[in-house]
1. Which of 1, 2 yields 37, 26, 17 for Cα extents along the principal axes in Å, for residues 54-109 alone, as computed?
2. Of the structures labelled 1, 2, which one yields 17.8, 76 when Rg and Dmax of the Cα atoms in Å is computed from its coordinates?
3. Matching task: -7500 is the computed value of helix-only ellipticity at 222 nm (-39500 (n - 2.57) for each DSSP H run of 4 or more, over all residues; to 500). Pick the structure from 1, 2.
Structure 1
Amino acid sequence: MKKSFFLFFILFAVLSLWADNYKILKMNTSSIKIGNRMCKTGDIFSDKSIIYWTTDKQAIKAQNERTKKISVFVAPAFKKSESRTVKEYYVKNNHLSTRGGVFGLEDLAEELGDTLYLWERMKIESPYQLDSVSYFYVSFNDFNGNQIQKKLENEQDSIVIDKAIFDQEIYQKGINVNLRYSNTRTQENCSVKDSLYIYFIPDEL
């Protein structure tokens, strides 16, 4: 316990030494207060600036100007982790950052957490090479109790979860899915995350 606390303290101290800037690519409200100003699409903010969320479904898609990585930040995720800034959010949620990425299905399950915030589509690093026989899929029950299976696309060995594979009627309520991995070559078929809640981010509020 003491060792974990010490490592967390060191990680927080190191990350606090620099700040990254983010460019806003998309928002589902016309503006949002970040730091001491009202920001709109195209504006740039520091990951040390406080984001003042005003509604539970507010979301921002932004690109890190240094790494070029695109991320989606949503009000409920910040509230759940008790984070006020992007820097705080990553310190509290990026469990794999010090280990260098996803190495297996257990790492993938840990990275996903319990809730996946889906806007349009998202790419997630896969621990395995993906092709027509090695792939991920989701299994879930629709509102009529029918079990549905949807194979997930892949891009450059990343899993792609696209909002379009789900019926529009579930967008308001969200849905629990079982994320599974299948490899027909090795006859492997196993659950990665048996209860992953997908929260659908509305395009406009």
Structure 2
Amino acid sequence: MVGKVIEKAYRYTIPTPLELFRLFQETFSKTILPDSWQVSEPWTKTVLGVFGQIGRSLGYIPRKEYLRLDQTWEIRHPDISTIVLALECENTDRVQEILDDELQKLLDVKALLKVLVFYPFIPVTMEKEESSFPEIQEKILSAKIKNPDERYIIITPVYVKLESIIEVTACSFDLEGKGEELGSFQIKYTSKE
């Protein structure tokens, strides 16, 4: 006798760093941006909203403030449990603050994609595997417990007031601190301050 058969299958899309940045570009470019570049809370809300929209489009339920992280995308079932994305967003240009707080949180959590968004005066870029902020690479290398599949993605929006644009640049680092340029894009923007 055959009773009911219940099969279960899970399907989640885990984007590569480049795919995630392209999704960010597509979504961010269509988003209504805050009026003032100088007011940080609306920018944090906007970036979290963009990542929330991307996460939902990939089948996740974005969660705020889990493990003191700004946002996570998780897979939680009895037979599989992982954090796919851990996001930290900080409205500062002070790299030391980023290293000691937001980046440290990302180092400490087990997640496949570890995303840091911050707003420096110059973007994070790669030149011959050397970052414009080598302190970030050094901090990533300082982690002693690493997941071989984890990737760090650094996204840096920079407001270029004279050109009335926001230039968004991104790069990715593997667990050994090896960097890869993910590209950049520009959108028209004029701050009303």
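1. Values: 1: 37, 26, 17; 2: 39, 22, 14.
Computed on structure 1.
2. Working: 1: 18.2, 56; 2: 17.8, 76.
Corresponding structure: 2.
3. Numbers: 1: -5000; 2: -7500.
Corresponding structure: 2.
Rule-based calculations on the coordinates, nothing more; no lab input. Because the structure is predicted, anything quoted here is derived from the model rather than measured.
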